[in-house]
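Listed next: structures, encoded as structure tokens.
Read-outs throughout are calculated quantities, based only on the coordinates presented, and are distinct from any laboratory measurement. Fair warning: this is a prediction, and the values are worked out from it, not measured in the lab. Cβ atoms are built from the backbone, for glycine too; each structure is taken alone.
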Structure 1
Amino acid sequence: MRIPFISMFMTSPFEGLLEHAEKIKECVWAFQQAIECHITDQCESFEEFRKDVDNLESEADAVKRRIRGHLPKGTLLPVDKFELFRYLHEQDKVLDAVEEALDWISFRSEPGIPDALHKDFFLLVDAVLDPVEEMCRMVAEARKYFTSFSEKQRRMIKDIIHTLRQQEHEADKVEDGIKAKVLNMQIDPVTVFHMIRLAETIGSIADHSENAGDMMRAMLAR
């Protein structure tokens with residue numbers, strides 16, 4: 001039986017990972033509102049939502065720095081420190097994708113997303129929200145597992161990771177559908193490029209969530 005080394009410390013690094021994940025989830029909620037605002041032409045609020053995302057990103061960065069700063073050399077952990085930092089980096093990439101998508105929209109706010117693509121982008125945003133929610137649930141369960149090392153808890157996390165993969169696949173299908181539709185629309189080349197890049201950037205939110213799941217699986221296998 002493995003010794004729960006993490007119980008020897010006042011604060012588990014997984015507490016910080018969960019706090020960071022929750023900040024990302026808040027960012028994605030603000031991102032969803034920003035996209036809805038942009039699509040429905042209520043863009044007097046778009047910059048407000050974008051500012052909310054920027055503020056939450058700053059808070060998440062502070063959490064990230066705290067996690068890194070509180071793991072001095074020689075600290076005993078139930079997982080490899082390098083793997084922990086790799087996981088944190090990939091989880092943070094979810095937030096980077098959210099910011100990049102909003103930046104990309106702001107570069108060409110007019111004429112906006114064509115009417116024929118409104119429903120498709122709503123569906124894509126909904127599709128990438130699910131993996132982020134699941135990623136947060138995964139981190140919450142991992143925090144418990146790396147304290148107790150319960151086999152039941154371990155199986156639960158593996159089930160969540162499997163769900164993450166399925167959700168990422170569904171988001172990929174929506175993204176591919178948008179790209180195929182855009183390439184067959186009679187619109188100008190700049191709009192074609194802008195829409196395809198936007199779909200890919202939003203889709204990468206789900207990609208990084210799935211990657212975080214794969215890294216969590218590697219930590220479980222240790």
Structure 2
Amino acid sequence: MAFNFPEGSRFQFSSTFAGAKTITALSNANPAVATCTSHGYSTNDEILLSSGWEDATDTIYKVTSIDANSFSIQGLDTSSTSLFPAGTGIGSAYEVSAFADIPQVLTISSSGGDARYTDVQLLASRNAIKIPTGFNATTTTLTLAHDTTQAAYITMIGLSRVSTKVAFKVIGTGGTEYGYGYMSVSEVPTRTANQVNAVSVAISYLGRTITYAA
């Protein structure tokens with residue numbers, strides 16, 4: 001049993017992605033194995049996966065290099081052919097680099113990610129049933145101490161204004177969490193007596209969020 005706390009966590013973003021490496025096959029396995037000629041990746045490299053499998057795409061993963069032309073994708077279980085139809089998961093991989101710290105984080109909160117259901121009422125039954133249909137969209141919101149001298153904050157504003165998609169990383173005692181999506185950065189600080197001026201940064205995720213153990 002382990003308990004983890006947010007104190008000491010570091011929050012990072014990156015909009016730097018290497019050129020596409022074509023994935024010509026992606027297996028139904030745990031973990032999934034990608035066939036990718038001369039990929040050049042090393043074990044634990046971080047990639048953005050673009051795949052025909054909607055439950056796998058637009059997600060940041062770590063890889064394990066198998067040989068020069070194949071690698072496995074840590075944390076991606078594609079054993080179910082009903083969820084991941086065989087032969088349709090091909091796509092591209094993009095290595096992520098140049099993560100930068102998000103400065104002066106005060107608080108973090110998340111919304112969404114909870115289970116979504118459809119209610120079904122059969123005429124012959126007095127009891128309705130709930131059928132799970134997935135999960136609601138997830139957003140992580142940070143508040144930062146407002147400081148326009150922070151170069152990273154200025155960069156983040158620029159990315160936000162043109163809706164650039166970014167990789168997001170949280171490094172904490174419980175492991176490392178990854179996500180990918182839009183970053184919306186406020187330029188209007190909140191001002192409250194006896195508190196530092198603060199701005200909000202919201203990350204709205206496109207794919208899954210993956211946490212790798214420390």
With distance in nm of label points 7 Å out along Cα→Cβ at positions 13 and 125 coming out at 4.5, pick the structure among 1, 2 it was computed from.
2
When mean count of other Cβ atoms within 10 Å over residues 133-140 is computed for each of 1, 2, which one produces 21.9?
1
Please state which of the structures 1, 2 yields 190 when volume of the Cα convex hull per residue in Å³, for residues 85-164 alone is computed from it.
2
Please compute relative contact order in percent (Cα under 8 Å, 6 or more apart) for structures 1, 2 and give me the label with the greatest value.
1
Once distance in nm of label points 7 Å out along Cα→Cβ at positions 61 and 173 is calculated for all of 1, 2, which comes out largest?
1
Read-out Rg and Dmax of the Cα atoms in Å, computed value 19.0, 63, structure in 1, 2
1
Quick check: -28000 is what I get for helix-only ellipticity at 222 nm (-39500 (n - 2.57) for each DSSP H run of 4 or more, over all residues; to 500), calculated from one of 1, 2. Which structure matches?
1
